[in-house]
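Read-outs: derived from the displayed coordinates by stated rules, not from any lab. Keep in mind the model is a prediction, meaning the values are calculated, not measured. Cβ atoms are built from the backbone, for glycine too; each structure is taken alone.
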Structure 1
Amino acid sequence: MPDGPSISRPTALLIVVAAPSEAAAVRRGMGLEGPARDPVPWQPVPLALGADLLLTGVGKANAAGAVAATLAAGRHGAVIDLGIAGALPAGSGAAAIGTVIFAESSVFADEGVQAQDAFRSLSSMGWGVAPDASDGLAPDQRLAAALRPLASVRGPVATVSTCSGTDALAVEIVRRTGAVAEAMEGAAVLLAAARAGVPAAELRVISNTTGDRARQQWDIAAAMTRLAALAGEVLDAVPTRRPGA
């Protein structure tokens, strides 16, 4: 195990994924393949010594509900949201497919009101959903110290209900969040963990570009291969031990 920042926890690590394909990639990275081990949504399953895998289903509601229900059992002392994401446009171009992104913040990007003149976020109206009344959640700093070295790009990751299938929407998401990528669960996972008092962080692999749907580039297979390798890197970076050990 490499030297570096470590997380001392009396309870297990919970790795959260949204889609069955992501769960399969993580399990493959751990050498755990076969239909008998297919996870059931909202039911954590053992992944490695001191680490469990939780398949939530896609979207904020699934993510928040599954994580909140799982953390209520008191077994898990840290949460990592792991999965694929779409690259948002940046000044020097979008992150390449296969790039690992560490979320310096996980931002609710489309919770609010679309008025005629502009989009108004919940926080701008005094209803921010994060514990600090903002629209975003920062990762736990000890987890961040352990996970940042695994990523080649670091920045906000937008959590959306409507993915950016037009150039205009992709640019707008960047304008109001500063995000480098978008996915559909991260902020909800971090919010559920924060309400439960459990440290959390989000780590993503780019699987596609965003913007005009006809011009998007996709390589799910390459992203899943990278995600499988990343799962092993995460377990090396964040040491685990069994509850009570």
Structure 2
Amino acid sequence: MNRITIAIDGFSSCGKSTLARQLAQHLGYAYIDSGAMYRAVALYVMENGLVKDGRLDLDGLLGQLDGIDIRFQHDPMTDKSATLLNGRNVESEIRTMDVSNHVTLVSPVPEVRAKLVRLQQALGLEKGVVMDGRDIGTVVFPDAEVKLFMTARPEVRAQRRYHELQMKGAAVSLAEVEANIRQRDLDDTTRKADPLTKAPDAVVIDNSDITAEEQFRKALDIVVDVLARVGQE
């Protein structure tokens, strides 16, 4: 059977990772969370004194960039893919609100994006991959057979993210979460390097008022249709 590449882009806290995992599991494809890579870089600068008074030490980061190694590995404890930063499992650390607030310091840096795009493209060489992020269908895999662009109203996304953080015991307010999401939306869509935009051939899925299951079925229908057409070529 022909294997394809599925690129999922969209705004912060739109459930991109949830959908990508569902599709990958259903199809037997590899799932790659590109956002985790940027979060890992954010964690690195936080842990290595490269952020002072909310400002990134750009020269310091560029000087250490070659020494930042990011990989994915199956975690038997959770039965999910875990993010490794220089050989250390940082899956839990990169999901904190503190890291979320630092991602926008590193994600606009062209050198960081170039490094991570190369890693992402290498991971998808053999196809049979589902990758989510903000520039997957436009920069990483512009030739992906399936491109989805996910969106939802900011207040809906904030409520979902707030509930997720509460379940993890994080002490954050809904207002703080929504402010972070709106700031990330602004940063993602206005940065000079690879801004978040919808690929011309991407299918938009607004999940503001549908369930995760309805979203999955809608996306799967799109994938199945493309697989059928690819199989006839």
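Okay, here's what the table says:
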| read-out | value |
| --- | --- |
| With FRET efficiency 1/(1 + (r/R0)^6) of positions 62 and 174 (r between Cβ atoms, R0 = 30 Å, to 0.05) derived as 0.25, matching label from 1, 2 | 2 |
| Structure (1, 2) behind the derived value -15000 of helix-only ellipticity at 222 nm (-39500 (n - 2.57) for each DSSP H run of 4 or more, over all residues; to 500) | 2 |
| Comparison of 1, 2 - label where mean count of other Cβ atoms within 10 Å over residues 110-117 is highest | 2 |
